[in-house]
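Heads up, there are several structures right after this.
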Structure I
Amino acid sequence: MIGKIESVAVAGDQRLEIGWDDGRVACVDLSGVIATHKGLALLKKKAEFGRVAASKDGWSLEWPCGIDFGAEQLRRWADEQAGETMRVQDFRAWMDEHGLTQEGAAIALGLSRRMIAYYLSGEKVIPKTVMLATEGWAAREEA
């Protein structure tokens, strides 16, 4: 389970350094999210972006303008940006490239079809071990 946020600091334009209660500290670049969602336009202003704070309960980051992001989503972005997890679109592209159904991907990776469905829906984070397994499987298939 993802922990609570203990600290946050602005680490550059639309970048935050976030500390969680499990000891993980990571930078999260929000520029892509901010650029693609009109409702986040206020965060393009440096002064507003700098007003970020952890919520009182630690389960989100909040801005006075009413924008907030949950601790779990921020952790997912941090892990993705650090290369610790695989993005859903990359997992789906791997399946498509190799003509794999959910059942086929499950067999190839030694996982249940249900877990593949969780990964594709975004309900569960795709861990680094699965990302590496897809790369190894693809290399074996090409050899």
Structure II
Amino acid sequence: MQAYERKQLLERVERDGATVGADIPETITVQGEAIDLRTFVFEIKRRETVPAGERDRVEQAKKNLRRERNDRLEAIEEEDISRAEGEDLAQSIIGIDRALNALESLGPTDLEREQKAQQAADRKRWMSFLKQALGDDDAGSRGGR
């Protein structure tokens, strides 16, 4: 592969929006193990939140996907590969990025729920404080009369 071809592939992989319209690969080999990536991602995304028992599995999957992405990117950058191999690697990296985006989008849902719960708890504490403060003021003014 020529240097300019390598550069084009790297730019395509790193481009913002590269994953738009990209498909999550059906299966992918990560560290020598074949994974049904599309099924896994859709299974996890189907739920509103990731159950506590699945969080570790999802976090480990994201970690492994990031590592595999970096390995494939490094292969494009440094290995002596053909243009076709480079294209395949670039397409697989974009697919991995698509899967990572889908898995990463699970986090904010939990954060939003936690934020709402925190705001509700804050309101409850504030109302309790106001009731106590107003109650103490009323008792203090009555006692002074």
Structure III
Amino acid sequence: MNQLIKSLPNVLRAAGDSAEVAEAAAIAAWKHAAGEGLKGRAVPVKLEDRTLTVSVADAIWQKQLHSMRGQLLFRVNSILGQPVVGAIEFVIDPKLFAPPVQQQEREEPLDNEVPLELWSAANAIQDKQLRRSFLKTATLSLKRKR
């Protein structure tokens, strides 16, 4: 990762005025500048008109990061080697930070529509749970393709 971060200034120079490259570089620089402590608390979303938009979970994080935005802006642009980001905007997006809904594992029998080839492949898997997981995943994938 450090090699990628160190190469960002050269990538930006080589890309010229590419907005897509600038956005990708700014997002990568934010992630590095913000560090592990903010990884799950502040997610960079886009770079538009030199404004980096970062989503946060609530007003508390928005206020806290707003007070640090000058320092964060300096870090991001230092990593980029040029003033790509002119401002950082913190927007509240609680949906982005909602805990994932865990699906309960059902112990119902697998669908009888599993092709014979899948059963043959699954029988080569020794671990019972892994075999069951393989069959469920493969069956769902086939259903989506239909």
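When Kirkwood radius over Cα pairs in Å, for residues 13-60 alone is calculated for each of I, II, III, the greatest value falls to II.
Of structures I, II, III, which gives 34, 20, 15 when Cα extents along the principal axes in Å, for residues 69-124 alone is computed from the coordinates? Considering all the candidates, the number was obtained from I.
When Cα Rg over 2.2 N^0.38 Å is computed across structures I, II, III, the figure 1.22 traces back to I. A value of -17000 for helix-only ellipticity at 222 nm (-39500 (n - 2.57) for each DSSP H run of 4 or more, over all residues; to 500), calculated from one of I, II, III, originates in structure III.
For which of the structures I, II, III does the calculation of relative contact order in percent (Cα under 8 Å, 6 or more apart) return 17?
Matching structure: I.
Just so you know, all these numbers are worked out from the coordinates, no wet-lab data involved. Bear in mind the structure is a predicted one, so any value in this text is a computation, not a measurement.
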